[in-house]
Structure 1
Amino acid sequence: MNQIPGILGGLTGVGDLLGRNARLFPSKPGLIFGDVRLGWREVNTRCCRFANALLKLGVGRGDRVAIYASNSHQWVEASFALSKIGAVVVTVNDRLSPPEVAYILENSRAIGLITARPQLASAQAAAARAPACRLLIGIDTGAPDLLDYETLLAEASDAEPLLDPPLKAEEASMLLYTSGTTGFPKGAIYTHGSTLLGMLIHAHAIGSRTTHRVMLPSPLYSAAGTAGIYCAVYAGSTSVIVNFDVETALRTLERERITFTNLVPTTIQRLLAREDFDQYDLSALDTILYGGSPIAVPVLREARRRLPGCRFRQTFASTETGTAGTVLEPEDHDLALADPACEHLLLSCGRPQLGVDLAIFDADGRELPPGEVGEIAVRTEANMAGFWNNPEATAKAMRNGWVLTGDMARRDEHGYFYLVDRKNDMIVTGAFNVYPSEVERVLQDHPAVYEVAVVGVPSVEWGEAVKAVVVLRPGQTVTEGDLIRHCEGRIAGYKKPKSVDFVESLPRNATGKVLHRRLRESYWQDQGRKI
């Protein structure tokens with residue numbers, strides 16, 4: 001990691017990117033959010049002001065500060081401002097319930113929480129349960145008992161904060177929270193060095209350019225969201241931030257003459273399904289980057305027909321590998337559509353990105369040859385440094401420089417990797433990860449529920465949908481709707497079951513453990529995929 005600054009043109013910290021962009025592209029549009037349009041110099045000035053306000057409030061190097069808010073230009077500013085002063089950004093899913101947010105605050109020992117109006121009530125409830133969280137800063141909340149973001153900026157200096165000594169590449173910059181196999185979130189630690197190197201790797205893989213006008217619809221707290229904004233800032237691209245819905249996305253693509261965006265196959269389908277899709281002028285759109293799952297051949301063919309000038313590129317990575325993983329190039333998509341013998345490439349997540357090693361390992365840690373299925377692992381200095389305050393989980397996920405992703409895959413003789421199934425029971429619904437145990441804990445609290453197992457089942461719209469399989473207590477009755485409503489306010493909305501089946505018993509092994517895999521397979525028998 002000592003070589004990172006030299007490789008990246010002297011950058012030592014993530015916050016340096018904004019100062020560089022302000023010098024190189026001072027008046028070029030940097031961040032656009034709704035009616036707010038900020039040039040790079042203005043973006044950097046606002047970040048410096050917030051950074052200096054945080055210093056005045058006693059936020060110091062290494063302190064953790066959480067951001068629990070919907071997408072906005074302030075989210076981006078706050079993230080880079082924290083990096084400028086050596087504080088650590090803690091990402092929080094803006095759809096989590098107060099107990100879930102409180103867990104992350106307590107686990108990270110965050111001293112501050114930045115929130116916005118839609119999350120205000122939940123943020124206040126969560127902060128009240130986290131004694132270390134002494135600062136609560138509101139973005140457009142209008143709450144009198146919160147520090148106001150814009151007021152802090154107005155009263156602060158716009159001088160560039162200077163750290164003495166300067167940041168080192170190995171210092172933590174972000175805790176990117178993800179759920180573990182136990183269902184409790186884990187904070188993947190990213191350093192300034194690994195983040196900057198990850199930006200370089202990913203920017204090359206996805207073809208980021210200074211001239212791009214990028215629409216960023218992914219939640220900024222997520223791995224996809226942070227990858228998107230960091231790479232856009234790294235390249236100096238104009239970044240247009242939205243909170244995704246179909247109409248907003250289409251209007252933004254047309255109005256801002258967007259050239260590049262990142263989506264998931266589900267959202268691509270939702271865009272194409274709009275009756276007025278063809279009324280929007282999307283002729284500027286050059287590239288759609290997608291991930292999360294392979295794209296169905298009919299969907300890709302329709303997208304190419306209706307967006308004839310647009311290229312498609314897929315990437316695969318995980319929260320633990322940041323932006324580093326594989327890439328399926330536009331040329332691979334073209335070949336798959338043109339030659340029936342190559343159509344199988346669309347089931348692939350591609351080949352390793354530049355500077356990234358990938359391998360398939362068996363349960364004993366032996367690397368497997370082409371054709372054999374095992375766990376896909378990633379080796380690069382852009383990987384996480386480990387899990388925050390969780391050495392046991394770190395030891396399980398990292399082995400001799402490799403990060404084990406938990407995804408089962410194979411590679412072919414040409415170096416293409418194909419995801420087959422997930423090692424654990426995680427459900428991927430749309431772009432969101434759901435661990436069954438999180439949902440099971442909530443449902444188990446219902447007085448009518450004797451036992452429950454949660455699995456992912458096939459869904460045309462979401463890829464997978466959350467299903468609860470419930471055994472009722474003797475003499476108890478409850479409806480599907482009752483159990484779904486029971487989850488409201490206890491877990492994020494996307495984690496709630498979409499459906500509930502009632503059974504006499506759950507399949508178990510000899511030790512009494514519920515066999516989620518067997519239960520799940522009963523719903524996937526007639527499907528041509530398992531993921």
Structure 2
Amino acid sequence: MKTLRAVLLVGVFALGSDHLAAQVTYERILGAATEPENWLTYNGGYSSQRYSALDEITPGNVDDLELEWMLPNQVFGAWQSNPIVIDGIMYITQRPNDVMAVDAATGRVFWLYRHTNAENARVCCGANNRGVAIHGDRVFMGTLDAHLIALDAITGRALWKVEVGDVNRAYSITMAPLVIKDRVIVGVGGGEYGIRGFVAAYDVETGAEVWRFYTIPGPGEPGHDSWEGDDWEHGGAPVWVTGSYDPELNLTYWGVGNPGPDWNAAQRPGDNLYSDAVVALNADTGELVWHFQFTPNDGYDYDSVQVPVLADIDWNGARRRVMMWANRNGYFYVLDRATGEFLSGSPFVRVNWSSGLDANGRPIPTPQPAGMPTYPGNQGGTNWYPPSFSPRTGLFYFSAWEDYATTYRPEESEYIPGRAFLGGGFDVLTPVPGAPTVGIGRTSQINNWTDAVGHGSLIAMDPRTSQPRWKFEQFDVSDSGMLTTASDLLFTGGREGYLHALDARTGEELWKASLGGQIVMAPVTYEVNGRQYIAVISGNSLVTFGLPE
């Protein structure tokens with residue numbers, strides 16, 4: 001039987017029970033950019049830019065960074081959580097479903113809440129939880145057995161728990177929730193198990209469901225005819241990475257994952273809406289306003305769950321509200337976020353599953369013969385790891401997997417509730433023997449597109465041209481996200497365990513630290529008592545740096 005318990009390690013915060021007197025209201029989150037000392041949402045704010053106005057750490061002193069404190073995870077495995085920081089308190093999840101409140105200046109743990117998942121909880125890709133959301137004095141976490149839980153931010157006591165999806169059908173929640181107004185919004189995982197995906201909003205006070213949007217339209221709904229027969233009932237389309245929000249348009253944007261079965265597109269003819277798409281929803285009602293599908297009838301597992309990054313930029317001589325998107329399918333897109341209009345798109349890695357995009361941004365498919373490699377491979381040209389956009393440089397930063405390919409083996413699959421529904425398998429190709437290799441940390445200016453084999457890179461993309469401005473090439477592929485600051489620093493990591501600080505304008509490496517473990521989440525920055533900190537998870541430890549006092 002499941003057990004839920006909050007373990008109080010200190011009683012109440014040493015800072016006193018009034019430390020959240022300035023509660024985390026909707027208005028505070030709206031103004032997140034005006035209080036850069038905090039990190040208020042999964043991506044730092046509703047626009048998901050992962051840009052901070054803090055500038056104490058600069059290109060001139062970043063080499064002086066020193067370790068401040070470390071916090072180990074008690075459960076082994078890739079720790080993918082993203083901390084949020086409120087008024088000197090850090091809230092972070094650890095595997096599989098614990099929440100901790102931590103002193104952000106010292107690493108001291110104030111309380112720990114532990115959720116024990118149902119024994120039959122199923123997730124495809126590790127027991128990961130990517131973080132929490134906060135509103136008022138409540139902290140919200142999704143669970144691997146598809147529940148949403150509200151905790152008291154002062155004590156860690158559970159206030160309510162609701163079932164979001166049926167664990168017996170392999171529904172799960174691995175994403176960090178997003179609070180908009182008085183609703184907490186989550187999406188469900190389980191695309192490899194034949195679920196019917198959805199995004200749902202819950203009342204922050206009571207946990208009552210307010211609205212639900214199914215990412216696979218049912219009979220009579222627009223887009224239902226993109227499925228054949230009853231394929232829609234088990235078509236996947238999960239939502240497992242946190243979305244974004246435009247308060248002026250009152251639209252919230254969510255990336256939708258793969259259709260199911262994953263690797264046999266012929267078993268589910270049609271475009272399979274709204275899989276591999278971004279959906280723009282009315283935040284009050286959950287009503288679909290527009291959508292844009294990146295990969296129709298996807299047979300490569302090119303989930304489009306990447307973070308929708310919002311910005312207002314100069315576009316052909318006029319200011320335009322855009323959404324920037326480095327997609328797993330190997331293309332970089334710029335969309336009008338008010339209408340979903342396709343503005344531009346171009347490949348950022350080798351692509352051969354498509355010969356290009358038409359005038360509306362729809363790919364022109366060029367499926368490869370059986371046994372031949374498809375580029376990019378199953379993990380994509382990039383994946384879920386959060387990118388960053390700096391309004392100072394005007395550049396969009398993300399990790400890419402260069403010249404990486406997969407061969408696929410499509411097979412007919414039968415849907416069985418709670419069982420994997422994959423449609424075959426795949427093989428990942430290794431680099432060609434004798435192909436050139438790239439050393440750690442070499443930066444190259446991009447004039448003409450060139451191939452590099454068997455490595456990862458950090459790409460600084462100019463959204464106005466959809467071309468790279470510069471690249472920072474890495475020895476191994478990277479699963480790390482990005483952070484940029486007002487001092488034109490870019491922080492990121494890599495599988496080899498280095499935390500890098502780069503010049504965000506040029507890509508020059510200014511500092512690095514070997515942390516000993518793979519970095520699979522983006523760094524964050526915050527300030528406590530006038531000191532700026534950089535925090536990142538490496539392997540099984542949360543590591544925090546600051547300048548000497």
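A value of 21.9, 66 for Rg and Dmax of the Cα atoms in Å, calculated from one of 1, 2, originates in structure 2. Here distance in nm of label points 7 Å out along Cα→Cβ at positions 42 and 418 was derived from just one of the structures 1, 2, and that gives 5.1; the source is 1. Calculated for structures 1, 2, mean count of other Cβ atoms within 10 Å over residues 34-41 is largest in 2. Out of 1, 2, choose the structure whose coordinates give distance in nm of label points 7 Å out along Cα→Cβ at positions 426 and 482 equal to 2.3 when calculated. Comparing all candidates, it corresponds to 2. When helix-only ellipticity at 222 nm (-39500 (n - 2.57) for each DSSP H run of 4 or more, over all residues; to 500) is computed for each of 1, 2, which one produces 0? So the calculation was done on 2.
Quick note: the coordinates plus some simple rules give every number you see, no bench work behind them. Everything quoted here is computed from the prediction, not taken from an experiment. Cβ atoms are built from the backbone, for glycine too; each structure is taken alone.
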